[in-house]
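Asks: Please go over the structures that come below.
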Structure 1
Amino acid sequence: MGAEATCTARFKGQSFSGRARLETEVLEFRGPDLKLSIPFKSVKKLSVRGDALSIEHAGGRVTLDIGASASRWADKILHPPSRAQKLGVKPEWTASAIAVDDRQFLKDLEKSVASLSVDRVIKGNDAIFLGAARESDLTQLEKLKAMIKPDGAIWIIRPKGRPEISERAVMAAGKAAGLVDVKVVGFSATHTAEKFVIPVADRKR
């Protein structure tokens, strides 16, 4: 999940109480009287003074009093990790991608691993990336479980906030397949990725 902080935002001469959240590609502020969504790519200037993070962007200038983490947030905005880094991709990996329609991610993934199979699952994967748009897509999990290494992982990439496939449904499907969820990351502005692995006690070599 993204970093969060309860803070005060100073915007257009007024102060607003709310909660700031740092996502993969966007900084959000939500309060009773102010809602902002600032894509990193729209940031024109960024500075830190003490505990305050000031951002000039297409919509104006906002200053967030977020505390000691201000410098860390600034670094993440200026140098966001790649998706491959957030997913823990390693150059020696064997991987498969099923129904993932993000072409840029597939291109980046192919460059980042030793072997990538697209839309065809091979055996002995360090990771399988499964694109799931609805609950019925999750019925593949038990079969895919047999195609990963004992310490491998299945990443489920699903759209955010869609009734066709809720977080609860994903967690339930993973559990039914004998997997445990260990990590959630923001895959993109529209999608979330959830990591499932075989429980340590059930791993056989």
Structure 2
Amino acid sequence: MFTGIIDHCGILSHIEPIPGGLHLKINTQFTHLELGESIAINGICLTVTDFQDNTFGCDISPETLKITTADQFKIGQELNLERSLLPTTRMGGHFVMGHVDQMAEVMAITMINDFIELKLGKIDPENKKFIAKKGSIGINGVSLTINEVTADGFTVMLIPHTLQRTNLNTLQKNDLVNIEFDMLARMVTKHLESLTNE
């Protein structure tokens, strides 16, 4: 489990095809990594399979390649990194599982002084019920607040700190991003649906 508060951006240094998937090597500022620990990489929960000096490796499965932006990763790309939540960690964002629900498309990027308003679209119709104004959402692993709900998506506002600490400052129109809907929104929605189906 994660908070959606990105620690830093790592650099993808190596991509190797493996049967059915990919093996990545990522340069990182993290120290004292452990084999088997979970790291959120652009919002995707992956397992550390090897590490050496300032680089760690992880494998990406066929399912992950199908539903995330991982198959578009390029060597030299900045990736948002967050280690898993500790019991002593401040809960600055929201509960993020690292289980990407779908991809969304950047529809518009609007500069507003030092801020950026990001409009995202192409949300699957069955997932629209998890989007609410002022609700939480994960975009490439970053915990953000939904400003407005649109016909097929939503808008968020990126503050200067988020732009400095994450790779969201590199987004361009038509780019795809990883989306994880708020776990609490999913649970409440499921509960309400179960009540109406009784």
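The numbers here are math on the coordinates, done by the rules we state, and not lab data. Quick caveat: nothing in here was measured; it's all calculated off a predicted structure. Cβ atoms are built from the backbone, for glycine too; each structure is taken alone.
Asks: When distance in nm of label points 7 Å out along Cα→Cβ at positions 75 and 187 is calculated, the result is 2.9; to which of the structures 1, 2 does this value belong? Before the final figure, lay out each step's value.
Replies: On the way: 1: 2.9; 2: 4.4.
Of the options listed, only 1 reproduces it.
Asks: Any idea which of 1, 2 comes out highest on distance in nm of label points 7 Å out along Cα→Cβ at positions 51 and 179? It would help to have the intermediate numbers written out before the result.
Replies: On the way: 1: 4.1; 2: 3.3.
Biggest value here belongs to 1.
Asks: From 1, 2, which structure was distance in nm of label points 7 Å out along Cα→Cβ at positions 27 and 139 = 4.6 calculated on?
Replies: That value comes from structure 1.
Asks: Quick check for you: by FRET efficiency 1/(1 + (r/R0)^6) of positions 67 and 107 (r between Cβ atoms, R0 = 41 Å, to 0.05), which of 1, 2 is greatest? Before the final figure, lay out the partial values.
Replies: On the way: 1: 0.60; 2: 1.00.
Biggest value here belongs to 2.
Asks: Ranked by distance in nm of label points 7 Å out along Cα→Cβ at positions 11 and 83, which of 1, 2 sits at the highest value? The partial results should precede the final answer.
Replies: Numbers: 1: 2.8; 2: 2.2.
When distance in nm of label points 7 Å out along Cα→Cβ at positions 11 and 83 is computed for each of 1, 2, structure 1 gives the biggest number.
Asks: Given that semi-axes √(5λ) of the Cα gyration tensor in Å, for residues 59-170 alone, derived from a single structure, equals 21, 19, 17, which label among 1, 2 identifies that structure?
Replies: On the way: 1: 31, 19, 13; 2: 21, 19, 17.
Computed on structure 2.
Asks: Also, quick follow-up: Tell me which of 1, 2 gives 12.9 when you compute mean projected area of the Cα convex hull in nm². Working shown, then result.
Replies: Values: 1: 12.9; 2: 12.3.
Label of the source structure: 1.
Asks: If relative contact order in percent (Cα under 8 Å, 6 or more apart) is computed to be 14, which of 1, 2 is the source?
Replies: Values: 1: 14; 2: 24.
Corresponding structure: 1.
Asks: Can you say which of 1, 2 returns 0.35 when FRET efficiency 1/(1 + (r/R0)^6) of positions 35 and 99 (r between Cβ atoms, R0 = 30 Å, to 0.05) is computed? List each step's numbers first, then the result.
Replies: Numbers: 1: 0.35; 2: 0.90.
Of the structures listed, the value fits 1.
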